[in-house]
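Only the coordinates and a few stated rules stand behind these numbers; no lab work does. Everything quoted here is computed from the prediction, not taken from an experiment.
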Structure 1
Amino acid sequence: MQRVECESDKRGAWAALTDKGAATLADAGPGHVAAVRATMFDVLSPDDITVMADAFTTMRDHMQERRSTT
């Protein structure tokens with residue numbers, strides 16, 4: 001990863017993913033996905049997943065409404 005200056009806001013910076021970083025991320029992806037599934041989703045029932053999806057949808061809709069009014 002490289003730190004890149006933000007031209008539009010001198011207080012901030014962008015993080016740029018290098019080719020090496022992209023390769024590292026791609027290599028880590030399958031193991032990460034498997035670990036998240038095993039520790040978070042595989043322990044939930046289908047009903048649990050439905051409740052969680054409904055809650056996330058409600059939160060997303062609320063955030064989108066707030067964004068459109070500001």
Structure 2
Amino acid sequence: MNDSNGLSVNWEIIAPLIVLQLLLLVFALVSCLRQERTNGPKWMWVLLIVFISLFGPIAYFVFGRRNG
């Protein structure tokens with residue numbers, strides 16, 4: 001399939017990646033909102049998760065969750 005610039009778009013590869021990114025965003029938001037305490041302010045993590053597409057949710061799962 002070609003877009004208006006004549007570039008080929010392979011939706012068979014792009015569509016699953018978009019779905020995975022959206023699922024990661026949703027799981028990170030749900031996890032953040034259910035946590036009583038996080039490493040840092042919860043509002044900051046919500047903004048990072050929403051506005052820094054792929055790296056925000058990953059950063060939350062690696063650094064933001066507080067164990068115990």
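Below are the figures for this structure:
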{"quantity": "Structure from which 1.18 was derived, Rg/Rh (Cα atoms, Kirkwood Rh), options 1, 2", "calculated": "2"}
{"quantity": "If helix-only ellipticity at 222 nm (-39500 (n - 2.57) for each DSSP H run of 4 or more, over all residues; to 500) is computed and equals -18000, the structure in 1, 2", "calculated": "2"}
{"quantity": "Structure with the greatest value (metric relative contact order in percent (Cα under 8 Å, 6 or more apart), set 1, 2)", "calculated": "2"}
